[in-house]
Structure 1
């Protein structure tokens, strides 16, 4: 089994869920117009991913193989509904901005993938670290895309102006094609730095 450090750090670079595994792309395009929405979405995904890994790992020897994936989806869906309700109760305006995308965490390939590939085969502690590592890896890319889009699109970062007032903003950056371009550049840089193009 990999060391705790490798379990956490591997998804941050060499095996990032977005840039290397190409999972969770939808939210990277949908909720990254502003950094604050990306940040809250990141926290939601980290919470659901970590808790679902822990719960599924703790139950792994009790789940019959024939209904394994049904149980995994039920656990993930329950955690997503709980997360959505907490956001509605304490961050209502942010919940409105995120709209249906919190609910769509249920369909996020990263969460189901880690539950199936790791949590069902490993003890609780490594599964917790795996969930945390993949959640952080996802969040880093989400926040980088959001930073690029907000700075280029509005001239601000976390609603604080970082470019001169004369900068009117780039309309492309706030649209989905702008997110694709920024994400593509990040993937290119990350794969170049880690040497992942050699495997293609």
Structure 2
């Protein structure tokens, strides 16, 4: 059976290839590296989260807008709103949760304990310097984005998609709130990702 014929098989294949690479490139030790395992998972679910965020803003929202503009001449947005959007939003909101949880776990491991969370969220004891300050920026922005997903985007999307009863006026308002919250998260994703990468590679400036 071809593993690429199913989603689950594809994911399992990818994990097995990563494990194979681990053994092939291993320097000799065989002790599990819990930090790298956590960061690896954090990156995977983070890509799913931010990738879907970019998809909504770059693909789905413009596509639905164009479908509505075409009126009766086009296929309409029903297929996207009925079949695509609910599934994408499911993965989107739960990927956000997993990204935050794995990020907090990695943060604790990087800093050597729970004091790391305090150091990060205070930007390295308000010095605004060093690796923990960069992680703190990423952690703060990731937390804000998570709250936007569950507090603004998802509740309003339920009204838009008809998963929750709403008046036409409430739906119009929901569309604006969901769009603006999504755009805010898209903008915040760039400095958030900078905080994640600058921890290991340094600032954009030398």
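Computing helix-only ellipticity at 222 nm (-39500 (n - 2.57) for each DSSP H run of 4 or more, over all residues; to 500) across structures 1, 2 gives -20000 for structure 1. So mean count of other Cβ atoms within 10 Å over residues 74-81, computed for just one structure, reads 13.5; which one of 1, 2 is that? It traces back to 2. Could you tell me which structure in 1, 2 was used to calculate relative contact order in percent (Cα under 8 Å, 6 or more apart) as 19? Label of the source structure: 2.
Taking percent of Cα pairs over 19 Å apart, for residues 50-153 alone as the criterion, the top-ranked structure out of 1, 2 is 2, with the highest value.
Taking FRET efficiency 1/(1 + (r/R0)^6) of positions 58 and 162 (r between Cβ atoms, R0 = 25 Å, to 0.05) as the quantity of interest, name the structure among 1, 2 where it is greatest. By FRET efficiency 1/(1 + (r/R0)^6) of positions 58 and 162 (r between Cβ atoms, R0 = 25 Å, to 0.05), the leading structure of 1, 2 is 2.
Structures 1, 2 were shown, and P(r) over Cα pairs in 10 Å bins from 0, in percent at 8, 27, 28, 22, 11, 3, 0 was computed from 2. For the set 1, 2, ranking by mean count of other Cβ atoms within 10 Å over residues 18-25 places 1 highest.
Each reported figure results from applying straightforward, stated rules to the coordinates on display, with no laboratory input. All figures in this text were calculated on a predicted structure; none of them were measured in a lab. Cβ atoms are built from the backbone, for glycine too; each structure is taken alone.
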